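Structures follow.
Only the coordinates and a few stated rules stand behind these numbers; no lab work does. On a predicted model such as this, the values are computed, not experimentally measured, just so you know. Cβ atoms are built from the backbone, for glycine too; each structure is taken alone.
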Structure P
Amino acid sequence: MSLGPPELMIILVIVLLLFGVGRVSRIGGELGSAVANFRKGLQDGAKEDNAESKPADEKA
C-alpha cells in the first residue's frame, strides 16, 4: 500500500488547514537548513577521518 498523488494532496491540504501557510513555509525552511547542516557535518566528518588516516598511512 503506497501513497499516490491524490493522497498526498489531501494530506497537504489538511496540513495547510491545521498550521497555516506561514507556519508551514517556516517549518519547510527550517527543515531545509537542518538537512543542509547535516550534510555539511557529514562532509566535515569525512574530511577529519581522511586527515586522521593519512599520518597513520605515512608511518607504516
Structure Q
Amino acid sequence: MKYQITLKRSLIGCRPNQVKTANALGLKKIHQTVIKEDNEAIRGMIKTIAHLVEVVEK
C-alpha cells in the first residue's frame, strides 16, 4: 500500500521537529504532493504532522 501525502497548511510557526519531518517527507511548499510506501517510519512521520497534511491511501 502507498500513501499520497499533500501539504495543506504552512510550516511557518510550526515547531522545528515538524518542519524537519515535513522536509524529510519531501514536502517544502503548500499543495506539494508525494507518494510514499507504507511502513512504520512513514506512519510515525504522518502522525507528527497530521494537522498539516492530507493523506490518501493508494
Report summary line: Value 1.38, calculated as Rg/Rh (Cα atoms, Kirkwood Rh) from one of P, Q, is from structure P
Report task. Identify the structure, out of P, Q, from whose coordinates helix-only ellipticity at 222 nm (-39500 (n - 2.57) for each DSSP H run of 4 or more, over all residues; to 500) was calculated to give -32000. Result -> P
Report summary line: The highest value of FRET efficiency 1/(1 + (r/R0)^6) of positions 3 and 43 (r between Cβ atoms, R0 = 25 Å, to 0.05) among the shown structures P, Q is in Q
Query raised in the report: For distance in nm of label points 7 Å out along Cα→Cβ at positions 19 and 35, which of the structures P, Q scores highest?
Result: Q
